[in-house]
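Q: What follows is a group of structures, each given as structure tokens.
Bear in mind these aren't lab numbers, they're just calculated from the coordinates by the rules spelled out. From a predicted model like this one, the values you see are computed outputs, not experimental measurements. Cβ atoms are built from the backbone, for glycine too; each structure is taken alone.
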Structure P
Amino acid sequence: MAPIQVKTLIRAELATVWAHTQDPALHQRWDLRFAEIEPLEPGRFRYTSQFLGVRVTGLGTHAGERHRPDGGRTSALRFRSADPLSLIRQGSGYWRYAPGPDGVAFATGFDYTTRWGALGRAADRVFRPVFARLTALSFDRLRRWLEDGIEPEQQRSGLDHLRTSFRY
């Protein structure tokens, strides 16, 4: 399956967008994919996700960052879960920050491998689009927080968004 890619424009300073995405305490407030992000030793973190009542944990590693000549930045990471309930076994991705006259173009691309063999690959055909949608909704929550001052906790939950975005 194709990697997940999401992009948005945030009308804010690069330093502000960077801080709200790199600080685990701020990051977990807007990102619907994570219930908790706990920093460990420098460059490592533990994450907990909760979806439909199932909690899974995993570990992430900050794989480096690059300051680009155009003033932009890129942050790379790797993640994995040994939790047998986690569909995701391991993956990697990036966040790209490109400042421009109208704000920061904030983008992500990531991919992962699944567990559970053929069952996991089949489940991923349903999970991956939902995960991509949660990523896009999370980026929108961050954008609304930084542009309009609407705290993430005051915005609709991810489940509310999914209920109104997907028709049954």
Structure Q
Amino acid sequence: MPTAEGNLSWQPALEHLELVAPPVADALPSVPGARVAAIDAALADTAAFCAAYDVAPESSANCVVVEGRRGDVTRRAAVMVLATDRADVNRVVRKHLGVRKISFADQALAEQLTGMEQGGITPIGLPADWPVLVDASVVAAGPVVIGAGLRGAKLLVDGAALAALPGAEVLDLAL
């Protein structure tokens, strides 16, 4: 039966910083109990990852970067929802950020701004001025698997720890 840990060999993240992107490594001390596991980078996308490593989709949380505009002002944010859910970006996130238009951020720009790889972007270590919008179900989920900043690894953290990240706000984001 799939679990949060699946069939991966989890190690203390602070002892294996080579498995995470540099901005993630810098921010990891603020995430107690974070563990990391190496994975096949070709299996980083959620569905393939969960199937290959026997991880329950309800124990996996996705992070997407959104970009919204109001006039000449552009705001970016990270949005965290469980893999079994979809975020209400067009209504809840747009309204919360106070923007008129919103979309998913350009992949190359998101990688450049975060210092992380697409498919591995995580809320840990994001730019300090970005809000991290965390769905309430992620916070309540217990242990969740998230990106490590690189496609070749995943982090296992308590969902409640994501609510304690700098700039984090807990909202009802799922459709």
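Q: Here distance in nm of label points 7 Å out along Cα→Cβ at positions 34 and 114 has been calculated and equals 1.3, so which of P, Q was it run on?
A: Q
Q: When distance in nm of label points 7 Å out along Cα→Cβ at positions 74 and 106 is calculated, the result is 0.7; to which of the structures P, Q does this value belong?
A: Of the structures listed, the value fits Q.
Q: Right, next: Could you figure out which one of P, Q the value -4500 for helix-only ellipticity at 222 nm (-39500 (n - 2.57) for each DSSP H run of 4 or more, over all residues; to 500) was computed from?
A: Q
Q: Where does the value 10, 38, 38, 13, 1 come from, among P, Q, when P(r) over Cα pairs in 10 Å bins from 0, in percent is the thing being computed?
A: Traced to structure P.
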